[in-house]
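Take a look at the structures below.
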Structure I
């Protein structure tokens, strides 16, 4: 199946293939990009190492009545209904109602070779830059529009430092926390800034 990273955008217009190619050219990594249709009406793109393995498959579905994307939004809403922090889940419920396009990046075997993950990051960042929106990643959770992590969907044994944000008086308070620290984790799940962390202005 592969690992999925999604860009959930309020913009109903697909990011053009040429903009994505420009981003890849700036990266400078050798990568082949192929699509199933034209500049702005593509539905699927494949990123691959030249003469090698696929790195990722990018699909774009517009949220329209009866569409696969509309069904996916419904599934995401069900998924976050009991998630924490509750304040972030409520913010996401309102945000998802305004999403007009879903870019699903399926990361496959070739991402672990050469500059594969740099290619994945470049495409994700280009989609965000040109379409706007938030990120959802399998076994991680959701970000806000600034890229800070706001909803906990990590595995229980997760560790490491991560940039996070919680809502306070309608504004995001941003900080870096240790995902494996029980006190940091408990505070975040309660929608609070963990004690002792550095807050980002």
Structure II
């Protein structure tokens, strides 16, 4: 069974991990979820759903769900011997990006990301900040140079959708694709001129 690590930080954009986890919960995979304390607070504020209640909606579905405490370094995802297909951090705060880029993590989410970088495992980071200053950009460049995929949650305007849910699906679909998860959540470019 394929394994994926999902990291959720305190950046705004909780609808993204909510949709991503709802999609992945219907797949036959193992999901290791690491959410920061601030991530829980922001999730509950933005979605008006208690984190524990949301998590319970995922449990009876196909995926095996394992929530890992962000303060517990004695879990499998902290080890380089843990085999996973990919790690996705969505949304990723600039603070978390900085800690991963400088190797100064101090929590399980950062450690798991560090392991992915050193083991050359796919690491997809969806940063949420605007505008970006030079330190943000340098940290993201460092992560990119180390092998991470930097995928800001930017909507695909060519779809011309006015539906919020379709816009979110488009972003989540591209994040999943970058992590190697096949999906039909987003519309691929087709200008109708290809033969």
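Every number here is computed from the coordinates shown, using simple stated rules; none is lab data. Quantities reported herein were computed from a predicted structural model and do not represent experimental measurements. Cβ atoms are built from the backbone, for glycine too; each structure is taken alone.
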Value 5.6, calculated as distance in nm of label points 7 Å out along Cα→Cβ at positions 50 and 186, assigned to which of I, II:
I
Identity of the structure behind 9, 33, 33, 21, 4, 0 (criterion: P(r) over Cα pairs in 10 Å bins from 0, in percent, calculated), options I, II:
I
Structure with the greatest value (metric FRET efficiency 1/(1 + (r/R0)^6) of positions 66 and 130 (r between Cβ atoms, R0 = 30 Å, to 0.05), set I, II):
I
A value of 22.8 was computed for mean count of other Cβ atoms within 10 Å over residues 122-129; which of I, II is the source structure?
II
If distance in nm of label points 7 Å out along Cα→Cβ at positions 106 and 162 comes out at 2.5 when worked out from the coordinates, which of I, II was used?
I
Determine which structure produced the value -9000 for helix-only ellipticity at 222 nm (-39500 (n - 2.57) for each DSSP H run of 4 or more, over all residues; to 500), calculated from the coordinates; the candidates are I, II.
I
Given a value of 3.9 for distance in nm of label points 7 Å out along Cα→Cβ at positions 34 and 154, calculated from one of I, II, which structure does it belong to?
I
Top of I, II by distance in nm of label points 7 Å out along Cα→Cβ at positions 114 and 178, largest first:
I
